[in-house]
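Listed below are the structures to be examined.
Nothing in this text is a laboratory measurement; each read-out follows from the coordinates by a stated rule. Owing to the predicted nature of the structure, the values given are computational and were not obtained by experimental measurement. Cβ atoms are built from the backbone, for glycine too; each structure is taken alone.
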Structure I
Amino acid sequence: MKKVIRVFWEWVFSKTTIDEKVIATVKETKKRVKAVKAEIKDVSDAVKEVGSQIGDIGDAVKGKARKGRKKKDVK
């Protein structure tokens, strides 16, 4: 009897398109959430980099030499 009910239930669900639409929407939402998280991480890394370099502007205004790797002479 349980097998008959299970088979009937699966048949009923296979005929509905609402469940398929919900599943597709959930998959698309998860994919978008992952993409948004990756973009937020990229933006936060860029903001941190800008924050670490913002002090160099004041040094440049004061006339101090650049920090970091020296430029190579191109011949």
Structure II
Amino acid sequence: MITKISKGLQITIPAEFRNELELEVGSKVEIDLKDNKIIISPIDEDLDKLFKEAKKTKPKLKITVQQMDELAENGLLR
């Protein structure tokens, strides 16, 4: 299906797709770029709840994302 980018640089998800995926105002979606294509995927309510709970969790260590990545690369983070 072809759609047009609006003046505000937005696109409209066709009603057929919104209905099929049960998307409505306020629904969250994940946007990825893969092989020069934009992929829009709905986020399941359970996953959304998980993200909200994760935000409430206080970390045991005060380290940056970069430091966590380095630990994971070295096999020290499990």
Structure III
Amino acid sequence: MGIKLFGLPWSKATKKAILLLNDSGLKHEFVNLEETNSRKMEMLVALTGRTEIPQMFVDGVSYVGNEQISGYIGSGL
């Protein structure tokens, strides 16, 4: 299972998502949207229809915002 988390490292919401994943022991790849071109954000919006960050993808399924990310973690995976 591959987890990718897209966000901004200075964002409170992104920091919380990283903490949630780390505390749960889930390995993930962090994609810093500041270090990529704006095309990445455009692609995220095209895939999810949302501009909120952080956005997490697990095996092609998107979770947008910490509420959905927390729900994924709490679901027992």
Given that helix-only ellipticity at 222 nm (-39500 (n - 2.57) for each DSSP H run of 4 or more, over all residues; to 500), derived from a single structure, equals -10500, which label among I, II, III identifies that structure? II
Given that Cα extents along the principal axes in Å, derived from a single structure, equals 33, 24, 20, which label among I, II, III identifies that structure? III
Could you tell me which structure in I, II, III was used to calculate distance in nm of label points 7 Å out along Cα→Cβ at positions 7 and 47 as 5.9? I
